[in-house]
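Each in structure tokens, the structures are laid out below.
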Structure P
Amino acid sequence: MLELRWRQIFKFIELILFICLGGGIAFLFYKLLQSPDVFWSYIKGNKLIPRVIAWSCLILGLYGIARRRFSPTVTAILFGIAFFFAYLGKFFFKSLY
């Protein structure tokens, strides 16, 4: 009985996260289609491109480790890309940072 209750709680949490993620993506596309110039100037102005690349590589690498989807080489490459954009990219791409 207790295991069934925990399973329902986790399913509810997954549903909430899925709805929030879907809503965020829908809002992002809405803003992008509404005024693309303002959207891209906001991204460039706040210098979000390197952060998005670094965080997405980190999350993808962690997913690969946790689920054993990627080889250790691919995971190391993803972590290397994330490290580059988080720490070293500002020396090479000064216009993005």
Structure Q
Amino acid sequence: MLISTAPTAPVTGRDFARQRILLGIPVGTMARELGLKHEAYAAQERSVAAMSDEQAVRWRLALASCATARAASLAHQGFALSDLVAAQRQAFRAVLLAK
């Protein structure tokens, strides 16, 4: 018996940009993780064109690796992940109130 999965929307660079920003990962860090130059990565991240499945998997792995490193760095500095979430919420509120 074959099991099929529901079709998903194509993944774009902008989808990864949103995730990267929410995780607080700099562009340069992601570019290094993927082995790309900063400008090339930034251009791909701004793209609305659908990524191939292979490229999306590589970007997901890089994002996970960078997020894990960020969490370890924060833990080493004495912060908990809940501190990061609270700080991000506060920053988003400040941005929304400034508009």
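Since every read-out is calculated from the coordinates, none of them should be taken as a lab result. Since the structure is predicted, the reported quantities are computational estimates derived from the model, not experimental observations. Cβ atoms are built from the backbone, for glycine too; each structure is taken alone.
Where is distance in nm of label points 7 Å out along Cα→Cβ at positions 9 and 73 largest, in which of P, Q?
Once distance in nm of label points 7 Å out along Cα→Cβ at positions 9 and 73 is tallied for P, Q, the winner is P.
Here mean projected area of the Cα convex hull in nm², for residues 17-56 alone was derived from just one of the structures P, Q, and that gives 2.9; the source is Q.
Each of P, Q could give helix-only ellipticity at 222 nm (-39500 (n - 2.57) for each DSSP H run of 4 or more, over all residues; to 500), but the derived value -26500 comes from P.
Taking distance in nm of label points 7 Å out along Cα→Cβ at positions 65 and 89 as the criterion, the top-ranked structure out of P, Q is Q, with the highest value. Look at relative contact order in percent (Cα under 8 Å, 6 or more apart) for each of P, Q: the largest one is in Q.
Starting from the value 164: which structure in P, Q was volume of the Cα convex hull per residue in Å³ calculated from? Comparing all candidates, it corresponds to Q. If P(r) over Cα pairs in 10 Å bins from 0, in percent, for residues 41-80 alone is calculated from each of P, Q, which structure is the one that comes out at 26, 38, 23, 13, 0? Considering all the candidates, the number was obtained from Q.
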